[in-house]
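Got some structures for you, see below.
Every number here is computed from the coordinates shown, using simple stated rules; none is lab data. The structure presented is a predicted model; accordingly, all values stated were derived computationally and were not measured. Cβ atoms are built from the backbone, for glycine too; each structure is taken alone.
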Structure I
Amino acid sequence: MDRSTLTPRQQEILGQVRARGFLTVEALAERFAVTPQTIRKEVNTLAARALVQRVHGGVAQPSNLENADWGVRRVLNLEEKQRIARLVVEHIPERASLFLNIGTTTEEVARALSTRRGLRVVTNNLHVAGILAGNEEIEVIVAGGLVRARDQGVIGELTVDFIRQFRVDFGIIGISGIDADGSLLDFDYREVLVSRAIIASSRRVFLVSDVSKFGRSAMVRLGHISQVSDLFLDRAVPEDYRTMLAAAEGLAVHIAPPE
């Protein structure tokens, strides 16, 4: 099987597990009208890619997705990421300057921006640079540093120093997890340092995230939701997180409309 793609059923299983945290094999079999054996095969495939965790009687959200292939993450919740990206673009005026960091959601934002004119984009994501480089009306500046092979992200002290030289209108960042107390979490400390520099060098900070990131665990604390100007989501957050978002002074929450 091509590791860069997932079947529609595998994508839906992932979405259900991310939304609920845990599902039994029997519940999934009933939902898809297939046998438990068929579901176990799908779960085994996803677990082999570190996208889910097999537990007794069912499947759970893993505590760490750091090792998941970029190609797998790129198609995971793709429709939700595309809806978020289209909404973000509505808030970016012509001739704006912006940062775009590492992440598959920010890559979808780049695709949505790729037909715009007069933008100046600074990025530490080589995928973003490639998406935007074909438009002569967009100036693309790529940060120097260490290229991370697994996702073409540029990280390290050189990258942080480079980012600090700029002051832009919008910093658009993705995230690996959002804790119940509003902490923004990620897996790679070097990537987190770059994202912190982006936040500090942006007049407004846009956080792009599908709701599956709420409650997802990662070890490194990037910052707090209160440092974000605008949060772009694919749907309403679980009730447990609404009080936390409401307490973040000045935070505007935008929910992408369904297709």
Structure II
Amino acid sequence: MNTLQTTHIFQCDDTLDGILTAVYLAWQKGTSCTDIRVRNMNANFSFFEEIHDVATDLSLVERVTHSIETKLSADILFYIYRCALSYAPDKASVIYHYLQKAFRIGPSIVNYLHDETVMRVFELDRQIGTEAHKYLGFVRFEELENGVLASRINPKSNIIPLIADHFADRLHNENWIILDTVRQLAVVHQAGLGYVFTDHITEEQLLAFSKKSMNEESFQALWERFFHTIAIEPRRNDKLQRNMMPLRYRTYMGPENER
């Protein structure tokens, strides 16, 4: 008589540290009967699953990270880091099963593109890389009353850690902030120094983004007038505009892009 085996699901925070903590605990329980998921990202559970809620433990994260770096490679750790930033609901499970195969096969796992799990890792890496690259051109800053340059974005994935260096280099002498309104996560840069990440942005802090400087209001009005003045209505091509700049990128780019 066959008995159905219970699968132990380790639920973790939506961070790389949370995922690596769950990887350690799931591995300790046994790779044949475990899986991991990001909390609140995938609510579909089966009858034969037992849920374990995981609290992030940095000491366990350090152990897993050290094992990946010494027994596999820094490149594999980099792929995992980028996958952890993705919006994909299955990312934690993909990382877990990828590491299972990687520790069995070795660093050459990156060449096993015929493997479904390895391909899924590359798909997630490509997806977040593409979105981050597009936002390098679509981020639009506004000058606030206090002189800080502020930008709001609503990306699918957590791309702020991937684009922060770019703007720190381009706007080295400016005080600026980029806010991910989906995750209430921001990167804050101080002129001539560096940047820090901050989360749990409050409603009061969000309201501060609406207090634009007088110069900013004037420049926005000028740009909107210019945009409509040079437009040639018979040549208007909404489909081409959407291809060049998809609608989901336009939320915080001004009224001229909401057409």
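Matching task: 21.4 is the computed value of mean count of other Cβ atoms within 10 Å over residues 125-132. Pick the structure from I, II. Corresponding structure: I.
If distance in nm of label points 7 Å out along Cα→Cβ at positions 13 and 117 is computed to be 4.8, which of I, II is the source?
Numbers: I: 4.8; II: 2.6.
Structure I accounts for this read-out.
Could you tell me which structure in I, II was used to calculate helix-only ellipticity at 222 nm (-39500 (n - 2.57) for each DSSP H run of 4 or more, over all residues; to 500) as -13500? Of the options listed, only II reproduces it. Supply the structure label, taken from I, II, corresponding to Cα Rg over 2.2 N^0.38 Å with the calculated value 1.23. It traces back to II.
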